[in-house]
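Student: The structures come next, written out as structure tokens.
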Structure I
Amino acid sequence: MTNRLVPLAWLALAACVAMPGAALELETPPGAFARVISPTVLVAPDAPSWTYAPGEPVTFTVHVLADKQPLKGARITYRVGPERFEGSAIEAEVPPGGLEIAAGTLEEPGFLRCLVDFEHEGRSYHALATVGFAPERIEPTQSIPADFDAFWQRYLGELAGIPLAATRERIPEACTAEVNVYRIRYQTWGYNQRADHFYGILSEPSKPGQYPAVLQVPGAGVRPYAGDVGLAAQGFIVLQIGIHGIPVDLPQPLYEDLRDGALGGYPAYNLDRQDRYYYLRVYLGCVRANDYLASLENWDGRNLIVAGGSQGGQLAIVTSALDPRVTATVANYPAYCDVTGYLHNRAGGWPHIFADPQQQTEAKVATSAYFDTVNFARRLHAPISVALGYNDETCPPTSMFAAYNVITAPKELWLQLDMGHSASPEFSARHQARILAQVKPVQ
């Protein structure tokens, strides 16, 4: 299925390009030596819902402001097209009342994006708006291997044969009157028929009792973790894990060295081999984290929630699909969704491996099907709460809707339309509330 930008308004687009104009006009108040401004670039579509029917035309309006007033003489460059397939840059001057860009439409379900760039005094300013066309009808491009379930049952069986062998060490300086914090190490599946280890930080209420458990799976990268004392203080056992087989509370420079060196580009490691791909040990290590939580005497035996954002959203969906003990999933802007979109002339999910035609080998495409979030989303059994934004440039909304739309488990979708790939304070507050809402009474 291919999205196509309908050129019904290319003449209007050309008409929006202003002739070269005067330099920026900045009025300096009397008595001031000079004026310093911090420009704001705003892009908005004409539909308040940012959502259209296929074939319905879209108009974007661009404003460049300084001190909340139009910045006279501001010149921008903009591009319009399906996300990650935006067209060539067009230069234009933004009039005081704003620049209207007739952006055309999409004939099929998908997303259309307007990217705007502005430069002033050596600084670059970037803004965008992304609109959806019947996003609830987006379908995946990723295939489903006939032996998908058998593949994962094989490795889950191997994982079950490995002793948990967990250890924990209290971290006095991280503890509070209400919460105890521990370093965690446990054994999990590794390559070459040997055990591997994962590390994490456990935060749990210090008061004796039975509590719901939350597994927090990480976003992409290599970094330390400190646990979640705040959520634990509200009556949760919280296990925050890393996925790279290294302790999660070492000095920051070490993680930076690994990120720039040995672990740089890890999502592509061994993608041409299903039995050696990097995420094989990662997915199994996340399931093993639930083994650890389920082994705790203070777990309530009922509530096991998996939560994360970006790569963490990917891992939350995967872990929940593989583990029948999971009772709820909270996933924000999930990654690795429908990564094969690029083979069908549309955006694929992070890490965008197949955006490079040289990576589109038969072996790599075949392996991706065993690890794509889409194929795990199909197998979710517990309720899931998903949240995302249309303006996400890291995890394209086309890819995320491809995964969300195939979920048959009870589901809810939270949208902050103008959000990119970072959470606003309001979004973060809702994230915790969404976790709290998943807790079911112990009977």
Structure II
Amino acid sequence: MKLKVKDKENEFKLDGIIKRVNNKFSVELEVPSGVELNSTITNIKGNFNELGNITLVNNKNLSIKTNSNNSEFAIYEYEAGYIISSHIDQQNIQIKSMQLYFKEFDYFFIKDGYKIDIENIDNQLTITQKYKSEVLLENENLCIEYIKTAGIKKDEYGHNLFLNPSKVKMIFKKPLKLPQIFEEIARLESCFGFVIDKKMNLIDIEVCDVNERDYSIIAPFQKAYEEIILDEFQVVDIDSKELLKLILKMYYQNQRIATAVNMYYEYIYNDLDIILEFTSLVNTLELLLTDEKYKEELQVYAINNNEQLKSNNENMMKIFKKLTKKQCNFIKSFYRFENVELRDKIKYIFYNIFKLEESESSDKYISKIINTRNYYVHGGNKENTFNNVDTFCTNYLLRSVLYVLISDFCSINTNTIIETYKMMIPTIYEDLIKPIEKDEKNGV
């Protein structure tokens, strides 16, 4: 098969084979000895059986080997980043809108449906749509709305399957280049995944360019509808939809929230090692506390509850009174009042925000959090750190805390989802403190 390969400014027609395993595409190219391809190739255009004309985009080199049949040629193997229907030039195509379908959308927007005229199903199928599309977010750059389209298809046995998928449409007010849409997919997935606290399963991507041409895209992580069997799923209520709108709005406005939501979703999506998840959760909580919403209150709390910090600040104030404003500013560049220790930050979250019980045992538990984090980040002494079980349970607590903090940050009104998480946290916390109290009673 002849494949058209665009390697930066050069174009070649080379013999090659396009391979597919599930949704992973790769290509083997027969390259003459006088030609040397780059490690990443923008476009490889060809034809693949039932898909017809396709373009393999963002192809990364896996290997180069000698052609066993002809020493004048080498075999270059590339793996495709994603596939787009039809033949396109990635550098020039401009995308104005995109439609996405994740399996979880059907549950999130479960209230909307359709009505089928069963009496006339054999000779006249009528499907009446029962829904109202809804804008989830609109700003100066994009509009996000969800839509439903009732339809029918046949399974492999010829049975009628009635479908009413919920899809989310993103309209870009300034057209995007093709690689940018994958950043938008990741943002949307993170926000939805955060709200439902589950890993999302991508089914379908459709894009439309500025010339009104439609394309289907296949990404490596995309799945077939029939492949996905969801586990027990909490039916999302109206509060969830409102929370999603607030999360989306704040996500696109506040970089800290965007980073925190992304990191939270990474814990779900990638099934991180418990140590990496633990250190990441602590880092994300610290990041969130740097926002103006918490910064001043946290500083006051730390000074009032940390004698050393309180003493340091009192001494600095005495020094400042004897100096000029210019001298004070110079010293402040080295000494920061807001330089609050991690211990104070954890106490502020547990004792001040969540009003958890404060005791000698809880202080010891917080010390273990600090020691474990310091050990795995900086190395050194492993004494008084968590074992794997304690780390796993602490991750559950910190994840719940982080979920509430992010949601509360974005929300204005009381929300049943957030309240449910808030009710869970004291119980999780008490279960983690009890072993420490037991050890104290036993003199351990």
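Student: Out of I, II, which one gives -13500 for helix-only ellipticity at 222 nm (-39500 (n - 2.57) for each DSSP H run of 4 or more, over all residues; to 500) as computed from the coordinates?
Tutor: II
Student: Hey, another quick one. Computing distance in nm of label points 7 Å out along Cα→Cβ at positions 71 and 103 gives 5.3 for which of I, II?
Tutor: Only structure II yields this read-out.
Student: Given structures I, II, which gives the highest value for mean count of other Cβ atoms within 10 Å over residues 375-382?
Tutor: On the way: I: 21.6; II: 11.1.
Comparing I, II, the top value of mean count of other Cβ atoms within 10 Å over residues 375-382 belongs to I.
Student: Figure out for me which of the structures I, II the number 24.2, 79 belongs to, where Rg and Dmax of the Cα atoms in Å was derived from the coordinates.
Tutor: Values: I: 24.2, 79; II: 27.9, 94.
Computing Rg and Dmax of the Cα atoms in Å on every structure in I, II gives 24.2, 79 only for I.
Student: If mean count of other Cβ atoms within 10 Å over residues 95-102 computes to 20.8, which of I, II did it come from? Can you show the working numbers first?
Tutor: On the way: I: 16.8; II: 20.8.
Among I, II, the structure yielding 20.8 for mean count of other Cβ atoms within 10 Å over residues 95-102 is II.
Quick note: the coordinates plus some simple rules give every number you see, no bench work behind them. Being a predicted model, the structure only gives us computed values, none of them experimental. Cβ atoms are built from the backbone, for glycine too; each structure is taken alone.
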